[in-house]
Structure 1
């Protein structure tokens, strides 16, 4: 009897949820999602191709941008199978192992993204504070070491998540409130004591979102302090203009992500529709908008993209 129960626990199945109350028009809803994924994948792929093939763009800012684009591609690909599966084929079931794999890759790429936004803030600070030493400080070996540290940090923090959830027992088919698996939701479906998991989840949020956002804020305070010391008004505006793209990327990532985290932890009576919309915005909007924002704001990048398509 115990063996049968263990098998049942280990083969737990979760039911994913689309937009509540709109089941009759799922096929129509799938079209915007398909367009979003196509634009996200094409936009980030074009950025990567341009930066890789154009040697004039082998500068720290564009290298960091290509790293961000790679992360956004991974984030899009991590959520695409289950979201499109629900709206195109009404496929809601996902096994425990598949769910754990998906939540690992989602949180893994989110961890890398927040780290990349921090590195890009540091890049802007160095470019404005020490423009003459910019190239000598952020050399290619230094950038490679930074990228490796970001990767190791993400693995060290996120890898325990699926193992912490794998040890739990799931007694029934559990309905998740999103079209993909998240750590906080799967954790709450366990028929066990989740105190350790809850503490570790809060620790990761504070270490990632909390610490990184604080350091980004400090970077911009120092940038602002440096810019205000510039005598020329035009140079001051020109320096601030180089930060607009990064500020947009920071707001696109942190605003919905922090809002969703607050709702998951404290908004027990919140609307399921609001949770769904914030969830989609937090995962789909940054990969969609980051290449657009940087292409519009960066003249060098925009000119080279236009040349590729004109050819």
Structure 2
């Protein structure tokens, strides 16, 4: 078992990455199967999108959204696998840092660390509930139609996935394997990012405490404490650089792919009304954005 796997700060998020073999150097078989499921589904979605592009705009939009979702999952999978050793070193660094603050840190910072740990554990538990609901939805969604349907529509040139036994096989694969794979690449990955940012904020607060605690009685001691603060600041910068290196590519594709989804959504909205009451024109959509941003600004102001 890795030393960082049971770090309370991340709770089950890092452990999930280890269990499925994404960041475990000896788990290549799990990693291969994980990637194979994603690739099979992605290829099936690509074929389905090309074959049904002009059939129905509603189905096309949903298929296009699912294709972008799977594309993002493959990108995240590639990033984590390619940078597995960097992820391991990053978690090991957080583990050591967490232990140092817990054992040797200022009492106030230890209290803040414990509070952050409680918040991150609540976030992780909420993730478990969301994953359970998503799994139930994935199981029930295909069964809610009169005709045979999969959670993610796929097609293959050599066989019909809606015919027995292929339908049952792909239904089980999507519920038992594909849904957990997507959830692993979205929920724990996002949680790890948010938790790491929270820990980085804690590290900056700890640095401020160290600077304020520099005494003025002895110049030699002051110089030594100041050098330690400079080294600590360098450590914070390294943490930020490592996190940036791990997530920057994912952030780029996140913006690019979901920008395409927004474009598709705008196109679909331009052909419908909202509840039969309002025409979904560009002017209406702009008004919705303005009102939404006003509410956001209000909530942000109240929070501050």
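A short reminder: the numbers here are calculations on the coordinates, not readings from a lab. Quick caveat, the model's predicted, so the values are computed rather than measured.
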Q: Identify the structure, out of 1, 2, from whose coordinates relative contact order in percent (Cα under 8 Å, 6 or more apart) was calculated to give 24.
A: 2
Q: Figure out for me which of the structures 1, 2 the number 32 belongs to, where percent of Cα pairs over 37 Å apart was derived from the coordinates.
A: 2
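A value of 111 was computed for volume of the Cα convex hull per residue in Å³, for residues 47-158 alone; which of 1, 2 is the source structure? Please list the in-between numbers first.
Numbers: 1: 111; 2: 154.
Checking each candidate, the match is 1.
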